[in-house]
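Below are structures written as structure tokens.
FYI, it's all coordinate maths here, none of it is from the lab. Predicted, not measured: the structure shown is a model, and the values here were computed from it. Cβ atoms are built from the backbone, for glycine too; each structure is taken alone.
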Structure I
Amino acid sequence: MQTLNLPGADRPGSTGRPLPHARLRIAADGEIEVTGSAFLGYLGSEAPPPDWWPSGDLGTIDAQGFLHVQGRKKQVLITAYGRNVSPEWVETALQSAAVGGLPPIAQAVVFGDGRPALSAVLWPLRADLPDAVLQAAVDAANAGLPDYARVRRWVRARAAFDTDTGLATANGRPQRAAIEQLHRDALVADPLPSTFITEPISP
């Protein structure tokens, strides 16, 4: 553990400030790097560990020293315009967006690698929620995101993201490749309009 929110020193949405044994910095590519921990290297490897250990996570450190993790570096999407976007960042925004006091999106997976804009597969909190409610949640999430990270198209998921459907791992992480394959026809069926108006896609 490198950071922790403590009583009197916590910030919602962050993982806290570094603990006394750790120091953090953000590399040029946005990756969180750590030093100060007692990591001596891997068993069987003679190479010493680097002074600053790359965590594999992307994030930012705010002016008060709180760390905000945005997602895994290996999951980063690079759009057709060369913008790097962490899908977990956008997915968290979608799942946190409230409509009428309740977030209606239970699960979200975002795609957009090599594409001009992002699209998403959404699993609603309840099957009877209308598209208008999900659209309102997408609009609310987009309002807090920069233009290049906004979701322009979305489709309802054809199955929940869990182990029974094969769309999630045992620890609950979405199987992104499987989800994209299941919904590929809907996600790429139509070209994006020149105005990039956000709209749902028929599943």
Structure II
Amino acid sequence: RKIRAEITCEYPKRTFLNTHGTGEISNWDLSDASGFITLVAFNLNSHTMSNKLKKNKAYEFTNLNIRLASDAFKTLPHQFQLLCTNGTNVKEIDFPVDHQHLCYKFVHLNQVNTIPMHSIIDVQGRVLRDFGISTGERNDNIWSRRDIHIDQDGSHFSMTLWNSQARLVDRNMVGLNIKFKSVKVSWFDARILITMANTQLLIA
């Protein structure tokens, strides 16, 4: 079966260690008219696909496998992921995409404590507190972090913005009304919302 889709997000390549030794994994978000799904490639396939796939380009894929997405690691609500195999073929295509229309499925902040951990959701709110940007280094990678509190109709929630999202606004964010597409329900002493590489922020 052929899949035709655009690459909307390319995640940083990661390494892992298991009983077979050190491995490599790459992830991309694919988008078509039906929605979004994650594409995963391991080891040699990770290396091969990383050289072929570019963000905002469209491709036709054949010979992909399907697997369940791990709640702990997934970055999209879709319960499945596409997996590259040694037989996967890919070619760049022309593919009309509507970038103007983002479809939100908002969860009210007063419901976030009742939904499963690791859920990927859309939220909106007004920034009450902005604790500023901190930076650090891990595994030779520089990271940026920004903790904020947001409010929606009297319900407050803590959020952590990471990396490009943390640096998106170069002034204090207090008072801004923001829509967040694809944030993850996580835990740090209490439930919080965190951004990911594919999170989109829209300032109203």
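Taking distance in nm of label points 7 Å out along Cα→Cβ at positions 6 and 126 for each of I, II, which is largest? Largest calculated value belongs to I. For which of I, II does mean count of other Cβ atoms within 10 Å over residues 14-21, calculated from the coordinates, equal 15.4? Only one of I, II returns 15.4 for mean count of other Cβ atoms within 10 Å over residues 14-21, namely I. Which structure, out of I, II, was helix-only ellipticity at 222 nm (-39500 (n - 2.57) for each DSSP H run of 4 or more, over all residues; to 500) calculated from, if the result is -1500? Label of the source structure: II. Here relative contact order in percent (Cα under 8 Å, 6 or more apart) was derived from just one of the structures I, II, and that gives 12; the source is I. 53, 41, 37 is what came out when Cα extents along the principal axes in Å was calculated for one structure; which of I, II is it? Going through each structure in turn, the value belongs to I. Of the structures labelled I, II, which one yields 21.6 when mean count of other Cβ atoms within 10 Å over residues 150-157 is computed from its coordinates? Answer by label: I.
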